[in-house]
Structure formats: structure tokens, C-alpha cells
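The numbers here are math on the coordinates, done by the rules we state, and not lab data. Since the model is a prediction, treat every value here as computed from it, not as a measurement. Cβ atoms are built from the backbone, for glycine too; each structure is taken alone.
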Structure I
Amino acid sequence: MSNASPNDRPETYSAASKWLHWLIAGLVLVALPMGVILDKLPEGPLQDRLFDLHRSLGVLVLALAVLRVAARWTFGAPAPAASLTPFERAASAAAHHSLLLLLFLQPIVGWLSMDAYRADVSVFGLFTLPHLLPQGDAAYKLLSGAHTVLGYLMALILVAHIGGGLLHGFVKRDGVLNRMLPANWGRSLDQSAGPAGKAKRSE
């Protein structure tokens, strides 16, 4: 996903990749639980407004995911950290690629399910997405079910991904988490890690 040769790979992620990563993460951590809560709310204006917000967040995540891929392609990505075990490298790559795929697949499936339901997807009241599918109950049930399953799958992978990040940042303190932190955050983590953490980051 990068046009850089292995020898030319950067030591850390670009500022654009870092900020897009954290912005997308924040939006997903809002949208996922919102999707679970929505079906439990009584029908009415509040549920309608939250559905509109949920759909808008999904479209925004999809747009930012496109930018995330573009940033990675343009600026490259660092090689796996030397401190990672073979299992950690494989698990990290699997989680990264799975989450990236889901960032595209989940909003698109949600959009198509609304097409089959014949509900408009208004994006923050600014514009409405076009309908790509004809209305159909069978298609709606299939796509809606897939959207739910993908949401739970994303949540499970996120838990593992966040757990791995916290393990490297606060237990192993090997500098892996710092590579995706904005500069000021990374320096703060180094200071909390002390000289040992700084030494490991510089390896």
C-alpha cells in the first residue's frame, strides 16, 4: 500500500496518517455503540435524529478511510517494529488490514441496507446519498443483518487492537504505540516511561 522500497520506509507514520487514525478511531467508538442503542430506543424524533447522526458518521468514516489509504500510499508506513515477535507481527497485520477493510465495508453495507429499506441517507443535512438498490424486504433483511454482524466483528477486532496498543505503550514500553501517536502525545508517553522507555524507542 506504499510505493516506497523497504530501505526508504519512514521511521514513523506521517502526521496525516496519525491524525486520520485517531479521528477515525474516535468516530468509530461513537458510531458503534450508537448503532446498538438505536434499536432499543422508542420510535420518535429522538430515534430519527440519532439514526441520521449514525448514518452521517458512517459516511464521514468512509470518506476519512479513503484519505487514510491515500496518506499511507503517499507517505508510506514504517516497517514492523523490531521488538515485535512473529506472532505479534502477524496479529498486527491481520488486525490492521481487517479494520481497514471494515472501515469501507461497514458504511457501504449500511448505505445499501437503507437503499433496500428506501430510507434516505442524509449526511449532516448537507446532501443525500443516491439510491443504488431497489427497495426490497429480503435485501434489507440480508444487508441489515450483515451490517450488524460486521459491527460486532469490528468491535471485537478493536478490543484486541486497543489491548495490543496499551500492552506496548504501558507494559512493554517498547515504542510501538509512540509511532502512531502525534508528536506531543508520544513525548508525554516517553516521559511517563522514563529512561528505559526512551531507550527502547530509540532502538
Structure II
Amino acid sequence: MKIFTLFMFMTVSVFTGAKHYFKEESTITNVEIERINSRITDIKNLINNDRRYNSKIVFLIDMKVPSGKNRFFVYDLEKNEVIDQGLVAHGSGSETGIKGMLRFSNTPNSNCTALGKYAIGKTYKGIFGKAYRLAGLEETNNKALERAIVLHSYSAVPYDEQEYYISNSHGCPMVNEEFFKRIQKLIDSSKTNILMDIYY
């Protein structure tokens, strides 16, 4: 039985004080659903074994999805459904020159996105405004703090999906400003660290 239920219509719901808005044209493909499902069991096992992490919400970023399409998913672990989604940039160093193919690295100064699970940490104010430090939990991303990989917004990231690719980051998951406002409400209201999983 699938553990994922997809809303494919316009809905406004309330979760820990945040509003979530789905456009009618914002849909998730069956392949993306299966890929989300494949991550959830492992994430739930990790949370069950470590109470430091939020057991209600997880952020999922599917790097197989083109950057012009929604690939940052806010997932409700209790209802087993995506409750919000938005665009997110990958690192400029992850570009290969081949359309649809990315590379990933944990190496400092590579400007690459690093795959793996992260714990969203403390907030601070940087050059992009409010941002959240990310602690990498795996060998593939355990240099995130050293690399200053953070979750932040940027005005150049569009809100709406588009057919062409969006701007790149220096390796950080970089999102639209309006979308950031929604996810920051979830982060700031959480008493435990929210997990973020970047996969390919």
C-alpha cells in the first residue's frame, strides 16, 4: 500500500500556523510519488530512533526533477502527504553540461549540491537575509557546516514553475522568497530539528 496521498487540486490548509497554497497546474508525477515513497520509510526509522528530530514534518528535495519544476516537497509524516511544494536551486558546481544530468560533491569550494539527509539548525542573518544552518548527517554531506551550506531564499528564484532552468547557488538549497516565508514558519515553530533529505 502506498503511504503517499497526493492533493492535485487547489487547497488551503492550516498546519502549525502556516498556509499552504497549491496551484491547479502544480502536479506531482507518478515517478516523483514513487521516489518520495522510497525515502519515507528510512526517514521514519531514523526519527523513531532519534527523538531530536521532528516527527511530523520532513523536507524532501528531488534533484532528478528539473530546477524549473517544483522539487522541494514539504511532507506531513502523520498524514503521509505533501502539503506544500516549491522551486529550489542546486549548486553551480553540480552542472555537467549535459541536460538532465547533475554531479554532487561534499568537497569544500566545489559549489556542488551534496546529497543526503540534513538536520535544519539555528537561524542567522546573512547576505541573503534570514538563513538556516544545515548539519549533514551522512558521509556524502558531513562537511555542510564547514562549507557554509545553508537553507536560504533569493529574489532571483521564481515562484512559479517554468520550462527553463532557474539560477544556481553556491551549493545551498536556495528557494523563492515567498516559499521561504511558509517553510520558515514550520521551522521556527518546531521544538525539534526538521530533517531535510536531498536525493537523486
Here P(r) over Cα pairs in 10 Å bins from 0, in percent has been calculated and equals 8, 30, 31, 18, 11, 2, 0, so which of I, II was it run on? I
If you work out mean count of other Cβ atoms within 10 Å over residues 66-73 for I, II, which one comes out largest? II
Can you spot which of I, II the value 76 was calculated from, given it is volume of the Cα convex hull per residue in Å³, for residues 98-145 alone? I
Which of I, II yields -24000 [helix-only ellipticity at 222 nm (-39500 (n - 2.57) for each DSSP H run of 4 or more, over all residues; to 500), calculated]: I
Winner on distance in nm of label points 7 Å out along Cα→Cβ at positions 82 and 106 once structures I, II are ranked, highest first: I
With Rg and Dmax of the Cα atoms in Å, for residues 58-161 alone derived from the coordinates and found to be 13.9, 40, which of I, II does the value describe? II
Can you say which of I, II returns 2.5 when distance in nm of label points 7 Å out along Cα→Cβ at positions 154 and 170 is computed? I
